[in-house]
1. Between structures 1, 2, where is volume of the Cα convex hull per residue in Å³, for residues 104-159 alone highest?
2. Hey, semi-axes √(5λ) of the Cα gyration tensor in Å derived from one of 1, 2 reads 30, 25, 21; which structure?
3. Percent of Cα pairs over 23 Å apart, for residues 32-167 alone computed as 43: which structure among 1, 2?
4. When helix-only ellipticity at 222 nm (-39500 (n - 2.57) for each DSSP H run of 4 or more, over all residues; to 500) is calculated, the result is -3500; to which of the structures 1, 2 does this value belong?
5. One of 1, 2 was used to compute relative contact order in percent (Cα under 8 Å, 6 or more apart), and the result was 18. Which label is that?
6. Assign the value 1.00, calculated as FRET efficiency 1/(1 + (r/R0)^6) of positions 72 and 192 (r between Cβ atoms, R0 = 30 Å, to 0.05), to the correct structure from 1, 2.
7. To test your reading of the models, identify which of 1, 2 gives 198 for volume of the Cα convex hull per residue in Å³, for residues 24-111 alone when calculated.
8. If you rank structures 1, 2 by mean count of other Cβ atoms within 10 Å over residues 64-71, which sits at the top with the largest value?
Structure 1
């Protein structure tokens with residue numbers, strides 16, 4: 001699933017590709033992608049004639065801003081956007097097409113069919129699901145080490161599970177939790193509330209640093225992720241523990257291990273991240 005760096009990269013790409021384009025009409029070929037409204041004809045009717053003013057991100061969600069409307073899009077496992085000419089052949093698994101009045105089309109392709117779209121009046125998206133219960137943005141200046149300490153305080157849940165919980169902190173998925181915990185030298189099964197101030201400071205720095213570096217590299221193309229221009233991310237070349245089970249640790253040469261925490265495959269160094 002695309003995490004914060006990948007969605008941020010898609011956001012940046014879409015701002016280059018579709019800003020100021022005017023929607024002529026919308027074609028929906030898989031109704032369940034459209035979660036709000038629950039009528040695809042109404043969805044298309046409401047969007048027709050509107051201009052795309054820009055694209056923003058909230059956690060792992062895209063917010064496509066139009067004049068008076070906001071389209072909230074979640075890519076889930078393998079959703080992707082691409083800009084095409086109306087003359088280009090439509091690829092298999094293309095479920096939603098935004099037809100612009102200049103002869104181009106924004107196409108949403110999703111092999112796994114898990115992606116979702118919600119359409120709101122401007123401002124309504126922030127007080128309704130799926131965005132209303134999201135936690136703090138880890139790259140926002142309000143995400144300080146003091147704020148992280150407040151989030152972790154008193155929690156008996158394993159630190160990895162807390163970091164994956166989007167109610168507390170948004171956008172950090174399995175890849176970047178493993179990488180951040182490794183950089184901070186923290187075992188993923190430690191109780192969140194047991195971390196000392198120095199550990200919290202290291203973890204805060206590791207989260208911000210890891211996400212920022214991945215954005216600079218265009219995200220991680222672990223499976224099928226590409227940005228809106230079909231380009232792969234390159235951060236997977238910098239991964240230090242994720243997907244490296246059985247390989248030597250880049251710091252101490254101990255073999256990277258893989259376990260399961262909270263139902264998620266979890267990679268760590270048994271020496272650098274002692275419990």
Structure 2
């Protein structure tokens with residue numbers, strides 16, 4: 001007797017797109033090049049002898065714009081990146097010779113959502129709220145599942161709902177909610193391979209502080225070698241109350257880049 005095929009297991013599954021739409025003027029960090037997309041050739045600019053025509057575009061973007069993955073070489077501390085690598089010896093105008101985004105293997109594995117908004121009974125956490133170790137434990141307790149080594153853990157703050165309010169989304173109006181240093185250490189203790197959230201920086205950003213310091217990036221990227229996925233859209237996952245799911249994370253394979261856009265997908269079995 002043959003077992004159930006993979007295709008049969010996926011029959012009726014819901015595929016949830018976890019990426020924010022990329023468009024000119026979307027909210028993003030002021031620390032990175034602005035996203036721009038323009039139609040370079042319009043239909044009719046060149047018409048083939050059979051009457052056919054085509055349009056195409058020019059896209060300019062930084063690697064940390066929209067939904068994206070941070071490479072381990074994105075952040076350094078005291079001149080060193082993950083594994084004690086001296087960043088002065090690995091960077092050039094052509095990118096990073098080590099720890100670039102091309103070293104991130106496509107992730108197809110278990111994702112776990114820790115919805116901190118559900119813990120507090122709100123749709124969106126307040127601006128500048130620090131997600132704590134206790135918040136994450138409480139969110140995990142609500143799921144009824146356990147985090148396994150190698151899992152990717154996503155933190156729900158509800159901040160996706162602020163996407164259409166750029167100044168608020170970027171934290172100009174009071175900061176943004178996100179994990180603090182102790183919460184990051186808790187994630188490392190669980191053995192996660194990647195961590196993601198809904199804000200432009202996977203950090204607690206207090207009002208008026210901006211990106212003055214980024215301790216969570218240091219702990220995850222530099223000290224623990226845990227990749228970060230930022231600016232995710234987790235609204236649908238939160239609506240479904242999905243605790244665990246098949247997660248696909250496959251950023252653009254840009255050699256030497258410190259990060260790259262990604263369109264993560266969550267597959268939820270029926």
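Coordinate-derived values only; no laboratory data. Being a predicted model, the structure only gives us computed values, none of them experimental. Cβ atoms are built from the backbone, for glycine too; each structure is taken alone.
1. 1
2. So the calculation was done on 2.
3. 1
4. 2
5. The value was obtained from structure 1.
6. It must be structure 2, since only it matches.
7. This figure was derived from 2.
8. Structure 2 gives the largest value of mean count of other Cβ atoms within 10 Å over residues 64-71 among 1, 2.
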